[in-house]
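Peer 1: What follows is a group of structures, each given as structure tokens.
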Structure 1
Amino acid sequence: MVPDETVVLMVSHDGYIKRSSPRSYQASSENDNGLEEEDYPILLKQVSTLDHLFMFTSKGNMIYRPIHEVTDARWKDTGEHISQSIGLADDEELIGAYTFSSLNESGNFVVATAHGLIKQTAFMDLLPGRTYKKRASVFEKFKQTDDQVVDIDYIDQAKPLTVMLMSRHGLGLRYDLAEVPTNGARTSGAKSMDLRGDDVVVNMQLVEDSDDAIIVTQRGALKKMAITEVPVTSRARKGVLCLRELKANPHEIVAFIRVAHDSVSPVEVVTSRGIRHDILPAEHERNARYSNGSFVIDIDTEGIPTSLRHKEQTLMLN
């Protein structure tokens with residue numbers, strides 16, 4: 001029998017996982033977490049040793065671990081790298097991690113890829129097999145070898161959510177989640193967006209009408225825009241332009257995430273030189289759809305923005 005213990009679980013973007021005792025966590029500063037400077041947690045949560053961990057990679061692989069099998073380490077130690085037991089590609093990243101109290105859940109995962117695929121897959125279609133310790137299982141089958149998953153989300157109840165996609169060339173598309181078909185794990189899914197030329201999807205978010213979109217461009221501009229600036233239409237369309245077109249040095253979207261309109265939490269922009277910027281969306285006015293926002297990063301001295309994420313908040317233990 002596995003004892004039911006409370007632990008602090010951390011999963012990092014670069015593939016490190018560990019569980020620590022609440023005492024070890026509280027005895028260290030949160031940032032003294034054993035990770036390299038450019039790495040960061042994608043999941044930091046108080047869980048039970050009886051819970052289940054599902055981790056998803058950019059290459060469409062799912063890695064499962066019962067929490068009690070995750071390496072027990074001091075909070076300031078690195079933990080184990082997932083490649084110690086599972087073979088991953090050099091450029092494979094963890095893009096999502098979720099914990100569940102049982103292997104009998106009724107929700108769906110929503111998966112979107114850079115080359116315009118989208119699907120829902122039922123939790124019960126992703127149950128781990130007997131070889132989970134040594135092999136990842138497939139949750140997305142790509143049609144193009146250079147495709148990758150840009151986002152995975154989990155929904156366990158019927159909320160009035162819409163899917164919002166943003167492309168590198170500045171196009172935004174929004175439609176009801178009900179338009180996204182439910183397919184098995186080893187499938188590609190349906191067309192999410194009508195991409196033209198070399199355009200790609202930079203991210204997919206499940207949004208509510210009251211939310212804001214935070215957009216960062218390769219020129220160092222940040223823009224906050226009401227989600228409702230992008231009208232709800234239907235899947236596989238081209239979308240509407242969410243940047244002002246410039247003939248010389250046009251803006252391209254590097255990243256986009258949703259935030260609640262009343263959020264006071266920071267987001268973090270990381271540049272190609274590893275410089276991190278904390279930005280408070282609450283300090284930025286909402287911009288119109290055709291605006292390019294305002295410059296927040298000097299790309300000549302700080303590098304080009306490469307990613308945007310919610311800054312993890314301090315974990316308050318129960």
Structure 2
Amino acid sequence: MGRVWRHIKDGITGVTRHFALSLSSISSVTVTLLLMSIFLFLSVNISTITKSMEQSVQIHAQISNDFEEKSQINEIQKQIEQLPEVLDVKFSSKENELDAFIRANDSEDAESLYGGYRGENNPMLNAFLINAKSGDEIKDLSNKIAKIEGVYKTSYGGSGTTDFLGMLEQVRNVGFIIVVTLAVIAVFLISNTIRVSIHSRRREISIMRTVGATNWYIRWPFIIEGMVIGLLGAIIPIVISIFGYQYLYQATGGILISQMFKLVAVYPLSLQISGILALIGIVVGALGSLFSVGKFLRWSR
């Protein structure tokens with residue numbers, strides 16, 4: 001146990017001994033984790049919004065008047081349900097379609113204008129409302145359904161919906177690339193800080209090796225130093241993550257633009273992301289240290 005505390009003490013001493021370099025590394029980790037925090041919040045909320053949009057976008061497949069027998073309708077439904085991209089299928093009768101049309105034309109005159117078409121005069125077609133498993137599959141699925149015998153016409157939210165879902169995915173991908181790049185830079189800066197620390201203690205390390213100290217015994221103080229740098233760099237991003245997201249959520253009432261764009265609740269999301277940031281900071285610091293110490297020990301054999 002005493003050896004562990006010595007490693008921890010030496011690691012913390014290494015941070016304070018070269019504070020200017022440590023501060024540079026801490027700043028790099030802070031910037032990286034701040035951007036990573038934004039990316040994580042964006043990613044979680046984009047995933048939630050995308051899922052919500054995918055569930056709200058339905059394919060509307062109208063059935064030809066020549067296929068009004070129950071057995072024919074059941075056969076069309078069976079063929080649609082067998083498509084691997086389909087999540088669920090719901091039948092909508094002519095009457096339901098007319099009611100939906102009247103509701104869509106929400107005005108005082110809608111009922112008087114179109115209500116008389118109920119019954120035998122109903123010009124609407126029976127239809128199926130289909131939900132896809134993924135928003136990326138809506139266009140292809142719509143085309144497949146349109147080819148089924150008895151389907152008169154298919155429609156959905158259109159290219160605007162699929163393009164918007166694709167744009168959200170691109171934002172998430174670009175954010176991921178930026179964060180990974182910054183994480184690599186942070187590892188490099190921490191590695192340089194540890195290299196200076198190793199250089200100042202090279203005589204001590206040489207003596208330790210002479211008396212039989214193992215490589216891991218030599219490594220641990222520097223690994224802990226890197227972990228401390230990473231953890232210190234995570235403090236500001238964690239504080240901003242918790243209070244910043246809470247402020248955004250309260251300021252917007254948890255809704256962006258419309259009910260479709262609902263933010264994920266502050267808790268436990270902000271605490272989960274804070275834990276991830278602390279862990280990433282520690283891992284980045286440890287990696288930077290391992291690279292430097294490993295290179296030094298190989299070179300000094």
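Peer 1: Out of 1, 2, which structure matches 15 when relative contact order in percent (Cα under 8 Å, 6 or more apart) is calculated?
Peer 2: The read-out was computed on structure 1.
Peer 1: Going by distance in nm of label points 7 Å out along Cα→Cβ at positions 247 and 263, which of structures 1, 2 comes out largest? Display every interim value, and only then the final one.
Peer 2: Numbers: 1: 3.8; 2: 1.1.
Between 1, 2, the highest calculated value is found for 1.
Peer 1: Which structure, out of 1, 2, was helix-only ellipticity at 222 nm (-39500 (n - 2.57) for each DSSP H run of 4 or more, over all residues; to 500) derived from, given a value of -24500?
Peer 2: It was calculated from structure 2.
Peer 1: Please state which of the structures 1, 2 yields 9.0 when mean projected area of the Cα convex hull in nm², for residues 87-182 alone is computed from it. Working shown, then result.
Peer 2: On the way: 1: 7.5; 2: 9.0.
Only structure 2 yields this read-out.
Peer 1: Next up: State the single structure among 1, 2 that was used to calculate distance in nm of label points 7 Å out along Cα→Cβ at positions 63 and 231, giving 4.5.
Peer 2: Here the read-out was taken from 1.
Peer 1: Something else: With percent of Cα pairs over 17 Å apart, for residues 167-222 alone computed per structure, which member of 1, 2 shows the largest figure?
Peer 2: Largest calculated value belongs to 2.
Peer 1: Which structure, out of 1, 2, was P(r) over Cα pairs in 20 Å bins from 0, in percent derived from, given a value of 25, 34, 23, 14, 3, 0? Kindly include the intermediate steps, with their values, before the conclusion.
Peer 2: On the way: 1: 31, 60, 9, 0; 2: 25, 34, 23, 14, 3, 0.
Working through the options, I get structure 2.
Values quoted throughout were computed directly from the atomic coordinates according to the rules given, and no laboratory measurement underlies them. It should be emphasised that the depicted structure is a prediction, and the values quoted were computed from it without experimental measurement. Cβ atoms are built from the backbone, for glycine too; each structure is taken alone.
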